[in-house]
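Trainee: Each structure below is given as structure tokens.
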Structure P
Amino acid sequence: MIDAVTPAEGTAPAPAGRGLWSRYLRRPVGVAALAVFLLVVIAGLLAPLLAPHDPNFVDFALTQAPPDSSHWMGGDSAGRDILSRLLFGARTTLYGAAVACLTGIVLGVPAGVAAGYFGGLTDRVFSWISDGVQSVPGMIVLLIVAAGTGADFTVLMVTVGAFMAPGYYRISRSRALAVRKEPYIDAARVAGLTHVKILHAHVLRAVHAPVIIQSALTAGIAMGMQTGLQFLGIGTASEANWGQMMNDGFRTMLTHPLILLWPSAALGITIAALAFMGSTLADLVSVRGEPAPRRRRSAEQVPEEATDRTGALVHPVEASALRIDNLRVSYRTPHGDKRVVRGVCLDVAPGEVLGIVGESGSGKSQTVFSALDLLPADGRATADGIWIGGQPVGDLSRAGRHALLGTQIGYVPQEPMSNLDPCYTVGHQLMEPLRAVHKLTRAQARERAREVLLRVGITDPDRVLACHPHQISGGMAQRVLIAGAVAGNPSLLVADEPTTALDVTVQAEVLELLRELQREYGMALVIVTHNFGVVADICDRVAVMKDGRIIETGAVEQIFAHPGDPYTAELIKASQDDTESRAELDAAWNKTGRTVRA
């Protein structure tokens, strides 16, 4: 099965649109810095209109002249108007910074996003390249490039941008690592979206705010580097720039300090404005540091241990919507491989509801994650066979397995508010898989989204489609997730703790809705829960899990009437009003002598 990438610790970013800028405009320092920077930009762009003189016109009478009414900043050592050269120099400086930032973004952001999202070999290769670039002495390379290209200014700034790319790489990788753990990423994958669409629609959205902050800082650094190169005489002599002006002023700083002061002040003020802008944005946007390194999945085969099959297969392969035979799931840890699922066997037929019940850590979610290709990167699933719709998944290519998601398989995750991307409206998130996987037009996808929202009991679908997740309730968010899961008419619906985060009244409504949809569409439904009350309400058969094994399976009526295992009896009792403590449950289980070592 496909192993998903292990996400790093982090949180989903808040939508960084109108809210971010409205908060920015309430920061006086940030507003002042933005105003100064915009003033520099406008001065540079309108230099041909604002400059009182030709920046290269030489008037020997103006040589080292002090400021006067015709020349507000005086003249330089060659008799040229300093104000005019300062305005045209702003254009050159801004252009160089823009080229450097754009180059850094183009090289660093895609590589960082790919490394953070895919991990593994991709991460190691790109990180090695980034570290290598950082270890190269940049100024020496720039001097070599200048000698080889005839001091072409654009090529030099592209080279500067290449040395800035590792900064963009690190911050993009960090954000991608944080975002890829979010439940809505898993939901998008199960909905059938390709990695490219997920990266474009969800991951890049989370990266753009930190990239803006990084660009503010990078632009200041690029301005300093290009000014240094121009100070050394590298660049086009016919174009006014602040570095040449500073070089001219440096030679006469003792006798005519104003010639050095004007370009130095312009550069310092511009870089300071960028720094304050970046600092203000950083205060408004949480940019977490890179998490501690994690052990990655090895390509080696996980050593197999003798594992007895647990559970039962009651349907023929061709009659099963889902069939799992002898599933084992392991995780690589610093102390060796940790097996969390041992020899699980289960199946479910179309039109049937199978409940997988057990306490936290029993392996029930890991079992369904193996079938959905949602295991983390340090997890490995092996099985004698997994079939979906009678088709052996192990015989399919990666693309073939991916094609099952969103078409034959629907997924309803737990924690509804966490499984909707906060950056997008409900309508966008329902329509996106319909357009990408089922190739519907925008109008068709919207109509289908309205149809399924109405079917799951949302009476005002147009309003809900236009809402962001934070604008709807938890119960409504769960209905939205159910609508998204059934919108593609899957033959198998997997619901992972679909009622955990809901109050009792909404839980009953959601369970009834799932049952109605299951009957209406003729789907097989696998529901993962820790609550036998949910099993009693909705399931036909149940598999009870403990320590990664199925300890009992059978029809719900049979299990409730005559539980064959003391642990099952204790779980049923725990779902009733006279619930015992966890210590009492463990003691009851230990008395049976059937404790399985973890």
Structure Q
Amino acid sequence: TVRTSVRILYDGSAVYFGFENTDPDLDRIAARISKRDSDLKEDDAVAILLDTYGDRRACYQFMTNLLGTQYDGRITDNGLTTDTTWDGVWKSAARKTETGWTAEIAIELSGLKYQPGRQRSWGLGLARIFPRRLENSYWQGLVDSPQKVSQFGLLSGLDLEQATKRLQVIPHVVSKLEDWETVGAEAGLDARYAFSQTVSGNIAVNPDFATVEADQEQINLTRFELSLAEKRNFFLEGKEIYSQRIQLFYSRRIGDIYGGAKVYGKTGGFEFSGLTAQTKPNEEMGTDSANVSVFRLKRDIFTDSFVGFLAANRLVGGRNTGTAGFDTSVNFTNTFRFTGQLAVSYGDFKGSNVAFFLRPAIDTATFHFHVRYTQLGETFGDNANAVGFVHDDNRREVDSALSKTFWFKRGFLERISYDSNYNIYWGLEGTLRSWQVDEGLSFDFKNKLSLEAEHTEEYKLFEADFRNRQTQFTLGYNTREWQSASIAYAFGRNFGLDFDLVRGTVNYRPIRDLSLEYGLTRLVFNPDPDGDSTWIHSLRTTYNFTNDLFLKLYYQVNSAIDKMSVQLLFVYRFQPPFGLIQFAYQRGSTVFGVAGERADTLFMKIAYMF
């Protein structure tokens, strides 16, 4: 309902976009978000999606608002996977005009991978977010799947040369004051080199992991290990290429490192990545220094399909432990997809070390159905977990899922969603080990309220037969946007103990530059012989003085393990996104489920990009 026009220019160093956005009410243009990589969909914003290989499979994404706030990332697998940890080198600025507002974006070619040459074509998606009227406008692409790269338009006639800047060196120095007594300082560096415009490499020497944000404390009602999010920059960039159903590589298995190297590229329909790192010994964990390496290769086939190979290995004390395997995803039609994987593990455990799964699925904008068969050898996970992440092994498993969404144009309801999941598995010897049924129904109202009801019944065989169940009700407000609130109540029985669980979250921005995120979890077991009932509090707050000068606080408590941790971070990015000065205060452990000593530590870090 409002006019948007875009002009595009380019030269040997950058691609330039100019957006002219008309708006009938200048005083109501939404411009509140100033934190980099925050979701800008609550603000008036514009977006650019660039498929620089022109293969209709993956793209870079750039967004900005009236404040010039930057959001960037990579979208892969034709819109199925989004990686917001990727940081490009680009500039953005915006201002109000008499008829609306304008935005200018300059994206440096040195930060992109593309095939040089004459008369090249890139896939192009353009979007404008107009939240006041709940309106998103797109140039090309599907309204219900705006990130579907195969539907983009074309930016043609590009004469592209190799970017001139091929080497970036980012040295850093970190000084530390611990318990107000011990003083220490360490230096390190990151180096990035473009072998060509399609292949690049990174080297990290003594990277700084000390000021990485702490793991979030959470409730685990299972008897299996939880998969934790990776937050270390060296392992974040390009991590989406290692994503698999049977997770043969899990970067959290790698602790602090002396250094590492990685390479990534895509050429001639092949996409590849390799990584190697030498870990430091950990006296508390009783682990020696180890070399961990992983190699990934994917070959594009047909339209929006691939076959791939991955191998990961841990070498310590002359012994190799690891995983290797093939995987594939094939789109037979726009709605029917088949995925599968075959893998082996090797190491000290010499039993059945083969795993595989087969999964046909039907997907539309409002419907999903799949059936999957998975088989994991009895010692597959014992070896694989040296480098990967496998919850459990020794199983023949069948699972299925069905979901359906109904949209309404009239009335007070916006949509109703139904989800149903079934899972059952046996040990390889034929013993029934588990079955589980999940049912869920959710209602989204046009006044931004939402209501969800879920119920789970399951059987688990461990030292005894257990019948677990859980019923949960959730009430939310504006939960599809960042500024939101929700409260949930669950009750049931878990491994012989009755429990009640209450969760609440609030995301709020009282003023433009201040954001608050608070979460509360209360779990009560009855009886509670092991003292596992707990309170978990978490508070994140960020104040942005400018887009590149900000203060962050992260505070959390887990009463079950008497844990309290605090992280306070002050950052000035004088060479965004890599050159910065950073001050940090830390108290308590940053590792999930570990209380640690409540030591006080101060850090100062300086990084400069050459």
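Just so it is clear, none of the values below were taken in a lab; they were calculated from the coordinates. No experiment lies behind these values; they were computed from the predicted model shown. Cβ atoms are built from the backbone, for glycine too; each structure is taken alone.
Trainee: Thinking only about distance in nm of label points 7 Å out along Cα→Cβ at positions 85 and 573, which of P, Q has the largest value?
Mentor: Largest value of distance in nm of label points 7 Å out along Cα→Cβ at positions 85 and 573: P.
Trainee: In terms of mean count of other Cβ atoms within 10 Å over residues 53-60, which of structures P, Q is highest? If you can, show how the numbers build up before the last one.
Mentor: Numbers: P: 14.4; Q: 21.1.
When mean count of other Cβ atoms within 10 Å over residues 53-60 is calculated for P, Q, structure Q comes out on top.
Trainee: Given a value of 20.2 for mean count of other Cβ atoms within 10 Å over residues 77-84, point me to the structure among P, Q it was derived from.
Mentor: P
Trainee: Sticking with this structure for a sec: Which one of P, Q has relative contact order in percent (Cα under 8 Å, 6 or more apart), as calculated from the coordinates, equal to 15? Walk me through the numbers before you get to the answer.
Mentor: On the way: P: 15; Q: 9.
Structure P accounts for this read-out.
Trainee: When helix-only ellipticity at 222 nm (-39500 (n - 2.57) for each DSSP H run of 4 or more, over all residues; to 500) is calculated, the result is 0; to which of the structures P, Q does this value belong?
Mentor: Q
Trainee: A value of 33.9 was computed for mean projected area of the Cα convex hull in nm²; which of P, Q is the source structure?
Mentor: Working: P: 33.9; Q: 28.2.
Going through each structure in turn, the value belongs to P.
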